[in-house]
1. If you rank structures 1, 2 by relative contact order in percent (Cα under 8 Å, 6 or more apart), which sits at the top with the largest value?
2. Work out the source of -10000 here, i.e. which of 1, 2 gives that when helix-only ellipticity at 222 nm (-39500 (n - 2.57) for each DSSP H run of 4 or more, over all residues; to 500) is computed.
3. Taking distance in nm of label points 7 Å out along Cα→Cβ at positions 40 and 328 from the coordinates of each of 1, 2, which one would give 3.5?
4. Comparing 1, 2, where is distance in nm of label points 7 Å out along Cα→Cβ at positions 104 and 408 highest?
5. Comparing FRET efficiency 1/(1 + (r/R0)^6) of positions 160 and 224 (r between Cβ atoms, R0 = 30 Å, to 0.05) across 1, 2, which is largest?
6. Which one of 1, 2 has distance in nm of label points 7 Å out along Cα→Cβ at positions 176 and 304, as calculated from the coordinates, equal to 5.8?
7. Hey, mean projected area of the Cα convex hull in nm², for residues 296-383 alone derived from one of 1, 2 reads 5.8; which structure?
Structure 1
Amino acid sequence: MIRLWLVLGVMLTQTLGVAAETVGSPPKRKRSNLERLKLARLAAVHADVQKLQARRRQLPPLPGWNDYRCILHAHAEDSSHTGGTLPEMLADAKKAQVHAILLSDHFRPPRDFIDGRWRGLKEGVLFIPGSETHGFLIYPEKSILHRMELQGRDFIDTVTVGEGLIFLSHIEERRGHPLDGLTGLEIYNRHYDAKQDKATLLALGLMLTDPKQVAELEEAVRRYPDELLAFQCDYPTVYLDKWDEGTKQRRLTGIAANDCHHNQVLLVKMVDEQTVLVGTNVDEDKQMRKLTATFRPGIRQMTQGKKPGDLLVKLDIDPYYRSFRNVSTHVLAERLDEKTLRTALKAGRAYVAHDWMCDATGFRFLAREESGKVVGLLGDEVKLPTSGLTLEAALPIPAFLRLLRHGVEVARVQESRHWSYTVKEPGVYRLEAWLELDGELRPWIFANPIYLR
């Protein structure tokens, strides 16, 4: 089985390349995940990130609005497969300049996830309790512990009483799920990138039993940690297609799902001179994969001079700090408190950004009348005048831009920091911004739509 998956990984490297790009389609990637994982490629991406960050210019804030970096779909101390703690999460949030974390505890009755201990401001970071359950991220205003058995619309209506929020999660598992009554849905989930690439994950596991490759991975974690965590990042077609179809019928807020657990600390443990266990910080020994020197000769070198039970490799791939930098949901709100943030998310006043490439803070997407008056921001519904309405974007750095109407590209520009588009017809318009890293464009920002009626 190991050899079969290894061959599959090699085949994947050879076949995933550049597809012919068509007008109106998102930019095609040029390298497979295994190619992106190579140390030279990570170094090239890192060099380009540094160049982009050097070009960044601070944008003046929109009058009356603040740009808050928020994290949704975040786990701590809530399951056997979660490795991180709440104090660790708080410390890393401060380090990553995160303003708010909307927790998503796995539902574990009789424990109530509406926990007052981690609700409100803590050392400048706002915590809002919530749960990942029934295929949703839910953030009711108050406890619904005794109504968690409800299903369908009854459950949705229970969660959304008042300023309660509910987002469809893991879209790949529920592509046909109705969107009626929902606040919105995930439009990116880091877990899905990994989930659909099992061949590379297995290849990565096998690298941990080769001394030379272990040394390269250790160097990657030390020198290019953000680039390493993001090597699988791809255009989230499945998620965006669901969103675009849904917004034709109703307003839906698109959010990023960090799905962070701090559970990707990769470990190799010695069993004997010929055998090791490969797994993560949340695996018991019996859950780890056993590999022998018969298949991986480098194990003999790794175990030399060691004793059974010794930890041979420990690579921390996903501390909360790194996950928070990888992707976040920026929310435009007047102030940092729970009520205001809930209102802003419900209104769709948000955009998703991969901030590890470049801090997207200050990005704006708005509608302006011919008179110069701003009549709509992200998430707003605007009545289309007879003439002269433009959609405008401003970014901290120049980027490749795509404007989409009902999910279909209507305009693109190769590189721009300030851009406008004269609207010709009503519809649901959203904007994407892409940055070039190591010779290939990668998605950077996904803006919530402006609904022109």
Structure 2
Amino acid sequence: MSRPTGFADLAGKRVGIFGYGVEGRATRRRLEDVAESIVLVDDASGVDPDVIASHEGGLDALLECDVVLKSPGIPRRRADVLDLEEHGVTVTSALNLWLHDIDRSRVMAITGTKGKSTTTALATFFFQGLGESALRLGNFGQPPYDPDVDVDVEDGWLVLEVSSFQCVDIDVAPGLVIVTSLGADHLDWHGTLEDYRRDKLSLTRAIGKHHTLVPDTPSFRQLADEIGGDVSFIAPDETKLAAALGLLGVHSNSNVALALHGVGLLTHQSVDEVRARALASASTFEPLRGRLTLVAIEGVDGETRRYVDDGLATSALPVVAALEVFADDAVALIAGGFDRGVDYEPLAEAIVARRASTVLITMGEAGQRIGAEVSRLSPELTQLAVSSMRDAVTEARQSLSNGGVILLSPGAPSFDQYKNWEERSEDFTAIVHEMVGKERGSA
């Protein structure tokens, strides 16, 4: 069949859903009154009675489909996905079909190695500060194609967080694309650093008239030829709005600036007006959990230990940014988790280059690799390898007898021990609260 350009094109078709997580379940609900039949396949066994494991006949079942809607977690270049296409099966995504169906001029799509979740939250807050209706959707929120999500309000803005996994399946551009940063991430999925950056920037090159906002940095300037749309390079906001919003780190100034300019562009308001409205209600903004979130403060002989959850930092770049925030503090860094093959040398260099005292506490296979890189550069830097979060917090407390920051900033996914990053952050927070009590004060 010809490539579908919306969910209506799936009417009367046999449709496969490959990957049955949050997105897969939402896709099933969306298709129940559209497709003639639905085939559910997942790599894992026992996910749901209706789901066929890919290694237990699921791939053969997908070959019998007219269209397969691939969930983001299934790599685009995986051999079985390519095999489906070679056999004439159209492979796309539910998010791509939704973008074909929706008024894309209402959509602000935000992607990036780090900062996309915070920028999504900021843009939604800035829209609302102007009295505009806005929904936060996508990678960090709800799948926008879920029937339970009302995206049909004609005058409402749709703020969509998009992962690198999702970018590669999108062939039509939202009205505005923001790229917050580009580092190295998910190389086990994308293949190489070059593929990752190309895949991430592919969203800016999707067809359709659109604006693209990127940070005004040398690295983005060098990639200008790979960035599509009507491109603007945005300098950081230097008005201290980020601090008023409770955001830490100089990188927050860039996220704030991108959100300010994006909201101003779509609403035809000046950046100064958007900023003024945001500042007036800044005390009501709630920074995202797991993004440099202070969970407790503990007194230590006239000094303090601050416990900070940066659990959303699942790649190296945001960990480097977190360390910069606490450049003058003694830090016990809890890092590691599931190893997906990224280059940890830049993170190791940032750890070793710190002026203040640093203790590295490592977990999982990724932690072993981070520790090995640090040992190669600085054998004398104190390291402790642990097998559980409780041991990590215990060792971190003991290592900072004179106060400092106990920082959970893993630089790796959580899948080796936890269901997701939220479960890992919740474990860290619960253990800290058990040991030292609830949050007091602010970071």
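1. 1
2. 2
3. Going label by label, the one that fits is 1.
4. Largest calculated value belongs to 2.
5. Largest one: structure 2.
6. 1
7. 2
Since every read-out is calculated from the coordinates, none of them should be taken as a lab result. No experiment lies behind these values; they were computed from the predicted model shown. Cβ atoms are built from the backbone, for glycine too; each structure is taken alone.
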